[in-house]
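Listed below are the structures to be examined.
Values quoted throughout were computed directly from the atomic coordinates according to the rules given, and no laboratory measurement underlies them. Small disclaimer: the values here were computed from a predicted structure and weren't measured. Cβ atoms are built from the backbone, for glycine too; each structure is taken alone.
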Structure 1
Amino acid sequence: MKSKVYKTKPLRQKLQKELNSSQVKVHKFQHEKFNKARIIMVGAGAIGSHVSLALVRKGIGYLEICDDDTVEYKNLTRQLFSIKDIGKNKAIAMARILSKQGLSKTTIQAYPCRFQEAFEAGVDLTRIDAVICGVDNNPTRQAVAGFCLENKLPLVMSAVSRDANQMYCVVQEPGQACFGCILPEALNDSRYPCNLPGIIDIIQVVSGMTVYALDTVLMQRHREWNIKMVFLDGSVPDSSALLQRKPGCVLCGHV
């Protein structure tokens, strides 16, 4: 496994103030802190590509991306790749794309493998401020949540339903309810689904929520939930809740 490192070409220093003049007005958004943050993005597909683009455009300092998948034509309707990326590894292709999109100083390191494989290969993934997971399977979600529990790292976990109508965003923080406490049914799912429905509208909704959730972890932007769910068709009311640790949770071992 060989990683690749890309760097953005930031605007000249005298233009940086104008570049960030709008977002620094957002209450509790701290651009300097954001620019020093180190984030791991697990998954460079639909959710991962849109979230990563937002992070780079906002000025994230260091972004690591893990994904073993390759780009296919069906990805192009909802992911940020182009035809010339077909057949290439998603993490490396996304890192290259992002390096041309950033306007602040950002380093992007791509690992062309699953998160579990990078960890097992001895890659040090602990020198970071937070983890974002946007994959499409529960085994990887469980592995990432367990890694964050062990290393006391905040985690933002996002997903969409198989009918592309529902999304959730979960925030797991040290000492608080874990992914297993919040969504215990996900712990009994060992499938790696394929050929699921996918469309860009629900992806953009969940990606925006994910980026906001990360801000609340890194800074002090307001949040009163650790799970938020949205149903595009309105068949079920959108909801948010601040769930507590679950006794007997098999993931965090809470008693």
Structure 2
Amino acid sequence: MHDKNCIQKIVTAVAIKPHDHLVEIGPGLGALTKELLPLVKYLDVIEIDRDLIPQLESAVKDLGELRVHQADVLQFDFATIAQLNKMRIVGNLPYNISTPLLFHLLKYADIIQDCNFMLQREVAERIVAQPGSKIYGRLSVMVQYYYEPKILFPVKAGSFTPKPKVDSSFIKLIPRVAGLRAHDPMRFADIVRLAFNQRRKTIKNSVAKMVSSAMLQSLGIDPKIRAEELAMEDFIRISNGKSNE
């Protein structure tokens, strides 16, 4: 990212406080890091490319305390850097890992204050999609179960070098603390996965291994509708019903 106006817009949107426990994913050469580091007591960064780390450290020298974790963020255990203050995670996420990373972060929602990410526009739109939309799917349901997502602003491809072929969006995810909850989060996740694996199937057929048609009807859910027509709360109610034994 080279657009200084866009970088400043990100910093303003995150609204960092001095005692925040800030974690940056994929700092690269430090374009965003340079702006974040002076605002906090210390900054944790997760970078997979060990060859970039010396250049990053040189770029932010004397700006503050940088704690570098050379690791694959998809395997990184965020609990190992947890503090009393919940984490505020920031990152310009590589498009090829954004979806698996979002799923990885679901398990850490209880130690996260918020996530502030630059994502491919299409991924951001899928995250906030609502039932009935063609782009509403597993990612929508799972992220919305753990977080309340909001797209803050669009970012044009010209803000990056090299220029990507797609536009981006800056999105904020705040952990969801109210509303209906699944008795068994793993069962909930499995039902959502099954439901959208073959999204053209009716819900009766897609989740038949775990939930009976009679159970769906008892919950007031038409067994003939498709997964994309069900709200997140519907999936929670299905999950909390009896298994198809």
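Taking Rg and Dmax of the Cα atoms in Å from the coordinates of each of 1, 2, which one would give 20.0, 65?
Source structure: 2.
Where does the value 111 come from, among 1, 2, when volume of the Cα convex hull per residue in Å³, for residues 38-189 alone is the thing being computed?
The read-out comes from structure 1.
State the single structure among 1, 2 that was used to calculate mean count of other Cβ atoms within 10 Å over residues 54-61, giving 21.2.
Working through the options, I get structure 1.
For the read-out mean count of other Cβ atoms within 10 Å over residues 94-101, a value of 15.1 was computed from one structure; give its label from 1, 2.
Derived from the structure labelled 2.
For distance in nm of label points 7 Å out along Cα→Cβ at positions 22 and 158, which of the structures 1, 2 scores highest?
2
From which structure (1, 2) was relative contact order in percent (Cα under 8 Å, 6 or more apart) calculated, if the value obtained is 21?
1
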